[in-house]
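Engineer: The next part holds the structures, each set out as structure tokens.
Values in this text are rule-based calculations from the coordinates and carry no lab data. Everything quoted here is computed from the prediction, not taken from an experiment. Cβ atoms are built from the backbone, for glycine too; each structure is taken alone.
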Structure P
Amino acid sequence: MWRVLLALLAVVAVFGALNYKTLVKIYHGITLFKPEKLTENFRSLDQWFDSRKVAAGSAVSSFDYDLQDLPSSYVYKGHTKDVGQFIDETHTTGLVVTRNGSIVYEEYFRGNNDASRCILWSVSKSVVSALVGIAVDEGFIRDIHEPVTAYVPSLAASGYNGVSIKDVLQMSSGIRFTEDYADPKSDISRLGPLSVGLGPSLESFLLELDREHEPGTRRKYVSSDAQVLGMVVRAAVGMDLASYMEEKLWRPAGMEGAAYWLLDSTGVESAFGGLNACLRDLARFGNLYLNDGYWNGRQIISKEWIRASVTPDAPHLLPGANPRSDSVLGYGYQWWVPGGEDRDFLAMGIYGQAVYVNPRYNVVIARTAAYKGYTIDGVEMELESVEFFRAIARHLGTDSEILDNHK
């Protein structure tokens, strides 16, 4: 038996020598969501897997500082909660708050620092939405009511055949797709390995998807929609997503650090959740939206696109209990809209990533996290985060409505 085992070990050793890089990818893929490794993993993905750089420019948009304390508490479902405890229990790794473009709070936790480049997961979707908007502004995408197949003909073989870009932007494509992170057999769990180059292309997976509902009638969160948007942008502008983002968004906005997109086995960006960036640059991205697309001395995205992006414009997209939506949060173009007098909206990624924008109080909050309980009560944590963010905005922000009433 020992001879057999040694022979088998030798075969494994030879295979390992020839395929070391692949074996390393597989190891990191298998251990990616191990609770004890989440924090380190989430700041290391662009180093472990193939990625494409989005370079920052030389003219960084600097922040002024006016550091202040966070509020001590917030209210969720009628209960007063402790802010510091929530930061700790959600395994927050970084939190930046800006008011009127100045940083009023900035802290890092659990080994992260201001240079940590973290995986943003589905916050990436909101960045892709911005790129769609820029492509529309530039005329590369002629009309979002056009079908996605006008730009990516191969999708005609899938349930996306004839679905409009707008329906895909609003997670209303009608595609049958299971977004269950705790189920290893779900579509999102099958899509995950492909997003880091383990397996066939992301496009090959999308071509297998069927239609479940009539497009534009129900809002169902499916990550495949964001990947389709990435494909549309690439085809429309004739550039890879990273290069277009660098030229039209990252450098013009004065981002301070490079970002990196994870790639599938064919070199295509994982648009649905593969962007890695540092926290202050997330705050800059939020400020771009707070200021109707104007930042760093220029109009980067049109005001019309920004406002349409965060405005639910159909019954199935409205916030609140909604039989035609799978969330109580409203939805725009890859942005969540809680509803209410603050006119706030946010980008969210699994395990606690967020960019929160509150126009009433002129506040942007950027957070990275590695919440270990996400597959158990992640949706509840996200809803509680909205109230956590609102409390911070009201405590540290400037109420624009009061200022307007005194003019």
Structure Q
Amino acid sequence: MKLAEVFTMVVPEERGVGFRAFDGSAAGPPDASVLLDVRTPRAVEYLASAPSQLGLARAYVAGDLEIVGDPYEAMMRLYPPAKPRLTLAEKARLLRSFLPAALKRPTPPPQERQLSGSRHSKGRDADAIHHHYDVSNRFYRWVLGPSMAYTCAVFPTADASLETAQEAKFDLVCRKLGLKPGMTLLDIGCGWGGMVLHAVKHYGVNAIGVTLSAHQAEWGQQAIESQGLAGQAQIRFSDYRDVPETDFDAVSSIGLTEHIGRENYPSYFAFAFGKLKPEGRMLNHTITRPNDAEPSHYGESFINRYVFPDGELSGPGHIMSTMNTAGFEIRHEENLREHYSLTLKHWCQNLEDHWDEAVEEAGLGTARVWRLYMAASRMGFDLNTIQLHQTLGVKLAPRGVSGFPLRPDFGRSPA
């Protein structure tokens, strides 16, 4: 059975995706702008032994399957997967043809990770962060751009630059938190320190950022010292649960909630609540699912094995409810998923623009993981399979005093 015949059974012709394989077979439009190229028998073994996104990812990361053209366009054309109505005879032919390949179960690419130890213990969380964030600061600089901001930007206009949008994101968070000179800020999961630097330089606060990535902490602390801000800011290589200071005016968490685990939400929000003084605010910025109809975690997914080990996503309602139960009064909430799609569009282009350098720095397999993951994530935000929510809460002072104006205007920068 030729591979092109299988392709035509599972991918409708109207999707406009081309196909060719090492067995000499081909299918799809001859002028297709995107094409799947099955280059080796091992690709079939990957696909047959894990007939899901994981098998496709293994074949792609290993270089046995190539996407010719824009990976984002290819995924948009292939999603959602078609549900072919195969006869019993066709199913039997497929089984006979591919059972030998399925039984071979080739070794996954070295970029695939399965962590050991108790999920979301401090040690395992450190391993998960190390896997994703300690690839190389130089690699991240090529992908993320000068801001080194690895979270959803906020685009004032669709044609704004990525750097402008990242600056706008940090400024929006500062305005929501009501930051003023002399205030204290704790930024948990601070990355390379972008939020800390922005808040100190533009709002005059004193800030502490914490990250479980040694590479990020080193980069961020060097940036602080080079800009003469060591008296007001610091980046620590630390678990946020180990921060001893308290009585902060504000807590920001930009892209951390995805890593802590759904079962740990109550203790996470309780920690943040306990670190604030009365009238202190927390801004939680996180990727979510649209709702809680699906599990928070898929152990056999490409994202879990290659990108964010132990990552978990919940619906925004559950996050807000847990935050509220921890003591916060919720004052504002918004979904920025279209902004994350635009952010990823820029990151994808940055990777393509620096492809040779990225491969030299991190290796071909790792670069291919990133190409696949960012294109798939962009598609997810576009199609509303994932979202990005900012939730603002306040720790009320006695007698319900919030410290909020009657109608806060987060869309306007302070004079």
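Engineer: When Rg/Rh (Cα atoms, Kirkwood Rh), for residues 38-77 alone is calculated, the result is 0.98; to which of the structures P, Q does this value belong?
Structural biologist: Numbers: P: 1.18; Q: 0.98.
The value was obtained from structure Q.
Engineer: Taking helix-only ellipticity at 222 nm (-39500 (n - 2.57) for each DSSP H run of 4 or more, over all residues; to 500) from the coordinates of each of P, Q, which one would give -13000? Before the final figure, lay out the partial values.
Structural biologist: On the way: P: -10500; Q: -13000.
Among P, Q, the structure yielding -13000 for helix-only ellipticity at 222 nm (-39500 (n - 2.57) for each DSSP H run of 4 or more, over all residues; to 500) is Q.
Engineer: Taking mean count of other Cβ atoms within 10 Å over residues 222-229 as the criterion, which structure among P, Q has the greatest value? Don't skip to the end; give the middle numbers.
Structural biologist: On the way: P: 26.1; Q: 14.1.
Structure P comes out on top.
Engineer: Here's a follow-up. Supply the structure label, taken from P, Q, corresponding to relative contact order in percent (Cα under 8 Å, 6 or more apart) with the calculated value 22. Before the final figure, lay out each step's value.
Structural biologist: Details: P: 22; Q: 16.
Only one of P, Q returns 22 for relative contact order in percent (Cα under 8 Å, 6 or more apart), namely P.
Engineer: With Rg/Rh (Cα atoms, Kirkwood Rh) computed per structure, which member of P, Q shows the largest figure? If you can, show how the numbers build up before the last one.
Structural biologist: On the way: P: 0.98; Q: 1.01.
Ranking P, Q on Rg/Rh (Cα atoms, Kirkwood Rh), first place is Q.
Engineer: With Cα Rg over 2.2 N^0.38 Å, for residues 262-341 alone computed per structure, which member of P, Q shows the largest figure?
Structural biologist: Values: P: 1.33; Q: 1.21.
Top value of Cα Rg over 2.2 N^0.38 Å, for residues 262-341 alone, among P, Q, belongs to structure P.
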